[in-house]
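Only the coordinates and a few stated rules stand behind these numbers; no lab work does. Predicted, not measured: the structure shown is a model, and the values here were computed from it. Cβ atoms are built from the backbone, for glycine too; each structure is taken alone.
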Structure I
Amino acid sequence: MRAWVVREPGPVTDDPLRFVEVPDPEPGRGEVRVRVRTCGVCRTDLHVAEGDLPVRRRDVVPGHEIVGEVERLGPGADRFAVGERIGIPWLRRTCGRCRHCRRGAENLCEDPQFTGWTHDGGYAELAVVDEAFAYRLPAGLDDEEAAPLLCAGIIGYRALLRSGFRPGDRLGIWGFGGSAHLTAQVALAMGAELSVVTRSTAGRALAGRLGAGWVGAPGERPPEPLDAAISFAPAGDVVPEALEALDRGGVLALAGIHVTPLPALDYQRHLFQEREVRSVTANTRADGEAFLAIAARIGVRSTTVGYPFEAAADALDDLAHDRFAGAAVLEVSGATRR
């Protein structure tokens, strides 16, 4: 099969991806193989390609927002039927044995596996997944729209929970790309007063179209103190700015898997009066199922830019340089459109 691999991690301008032919993967016990239709291009893919995340597998195939059709069942696999459309997410497998898994916090598993980082992902014509960690997808979404839901949407939903957001709260979002624009739709459906801060001109325009009440550039502060905030930006210097915008008792959730070093925080300005900073680590399968159900119910829609499979390197470069609003999606094979 044809696939993109991270041959040598480095700056995206140095072309760390290579387009190659590799053997078709075979599903093991309890696994299914899918023919990939689309795969979202996530910022985590950029971190894998550029080496911000440590190498866990040489020549790994990135990509973890995979929509595909089941074409082969491994031994003992019976959750899905051949021909069924399913989604393959970032969280590939957890140990099920550690204390975190046993208490329902599998996102904190001590021995986790991840699609497109520890195991090959969806920048390929075929992909394999443990059927217990795959998702059925809402019927009303085409393949391109569905792909970003599988990480950007799920992680954004967990970040919203971690922020302590309650219906009707004032919510601030820093950074407005693939994950943020999906999270914003959930929050707005819950009555959020939404403020958005992003360096991207296209992102600011998209936030306004989706219904944000206030939109600004970095360095600008929302007009009212915030009850909750989420930073999707991989930049540590956003943290003090977002904390200063919080009201007393407000919570800032950091949604990124990689963030540049945080500057020094001033206790009185940034943390006093019970302001909090919380990180977000992966997600549980329950998070994924809950988000996909909400997305289907309220009609969450991905704003996407499609790229031919052969242009994966261009998609990553455009992501790195904020050249589009919403989410990029690779059209790998036989993608459906409404």
Structure II
Amino acid sequence: MEVSLWIEWVIKSLFIILLLTGGFAYTTLYERRVLARMQVRIGPNRAGPFGLLQPVADGIKLIFKEELIPEKADKLIFILAPVITVIPALIITAVVPWGESVWVFGREIKLYLADLDVGVLYLMAVTSISVYGITLAGWSSNNKYATLGGLRATAQMISYELAMGFAMLGPVLMAGSMRMIDIVNAQRSMWFILPQAIAFLIYLATSLAEINRAPFDMPEAEQELTAGYHTEYSGMKFALFFMAEYIKMIAISMIGSSLFLGGYHWPLPAHWLGGFAGPINLFGKTVIWMFFIIWVRATLPRIRYDKLMQLGWKVLFPLALLNVAVTAAVIVLVGG
């Protein structure tokens, strides 16, 4: 029995890793086609039918690009930094449930990798680790632009993590649990986006800042930092930073859909199609969430750095704290 459980965990882990790495590749194509549509352009359409092989062509190009390490860089940290950045992105979705369960060869398979009692705490902890890789990448490059990009990323991500953490506490309070499965199941009758609209908007804004997406992409502001913390990176090391950003984009969308949009519940009942309706529901919500992230990039200009920090500390953080206090008070009053 124990051996079969280990095999199940290994298969699920490999599935998540392959899904995220494959999803990263085609998320880049998805973004480029959506941006092209919004900006009245064609977008990638040469490599393969409808440009479907463009991510493959990009991957082959990056594999064969020359790898450069600056002469005075800290070589060990320079090499490790992209790895430290991408690993948290790969493991963060371990506690996100994709559905209830399916039967395979007469065996019930739960559609999640880990069911932690402190699932939301795990998400917060893993999210905060990725800042180390970005900071170390900027510092180890021995480049002033990269160092400034790393410092900006550190300040920005730590600042917005606080507001994002408090925004995630809203669904936790309403579900009465930090287990992701309990939070999703608590939304069978009503999604938390309705009673927690403020928390949803705060999560939406802070998640963009966490993954350095427009309009909060100051750590890699090309106009002033010549690409920021990854200025000195090329080839596969640069590809790992690129991969981390897009995998985190997928992860943030999955987590947000689970916390506020009912996760694998609705529009199809999760038990339909032999239990596979749940993953379909979550996939659809994730794609729509990513569409919104791309839409924001196509619409809003990058904001000034001091305005970015003011928004995080003077607006989003107090608002998130107030939302937690009001939610807790309402739950106590109604429960009492």
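Quick one: helix-only ellipticity at 222 nm (-39500 (n - 2.57) for each DSSP H run of 4 or more, over all residues; to 500) came out at -22000 when computed from one of I, II, so which one is it?
II
Assign the value 6, 27, 35, 23, 8, 1, calculated as P(r) over Cα pairs in 10 Å bins from 0, in percent, to the correct structure from I, II.
Going through each structure in turn, the value belongs to I.
Out of I, II, which has the highest value for mean count of other Cβ atoms within 10 Å over residues 64-71?
Result for mean count of other Cβ atoms within 10 Å over residues 64-71 over I, II: largest is I.
With FRET efficiency 1/(1 + (r/R0)^6) of positions 56 and 320 (r between Cβ atoms, R0 = 30 Å, to 0.05) derived from the coordinates and found to be 0.90, which of I, II does the value describe?
Going label by label, the one that fits is I.
Using FRET efficiency 1/(1 + (r/R0)^6) of positions 32 and 248 (r between Cβ atoms, R0 = 35 Å, to 0.05) for the comparison, can you identify which of I, II gives the largest number?
Top value of FRET efficiency 1/(1 + (r/R0)^6) of positions 32 and 248 (r between Cβ atoms, R0 = 35 Å, to 0.05) goes to structure II.
Compare distance in nm of label points 7 Å out along Cα→Cβ at positions 8 and 264 across structures I, II and report the one with the greatest value. If you can, show how the numbers build up before the last one.
Numbers: I: 4.0; II: 1.3.
Between I, II, the highest calculated value is found for I.
From which structure (I, II) was FRET efficiency 1/(1 + (r/R0)^6) of positions 192 and 304 (r between Cβ atoms, R0 = 25 Å, to 0.05) calculated, if the value obtained is 0.15?
For FRET efficiency 1/(1 + (r/R0)^6) of positions 192 and 304 (r between Cβ atoms, R0 = 25 Å, to 0.05), the value 0.15 is produced by structure II.
Taking distance in nm of label points 7 Å out along Cα→Cβ at positions 144 and 200 as the quantity of interest, name the structure among I, II where it is greatest.
Comparing I, II by distance in nm of label points 7 Å out along Cα→Cβ at positions 144 and 200, the maximum is at II.
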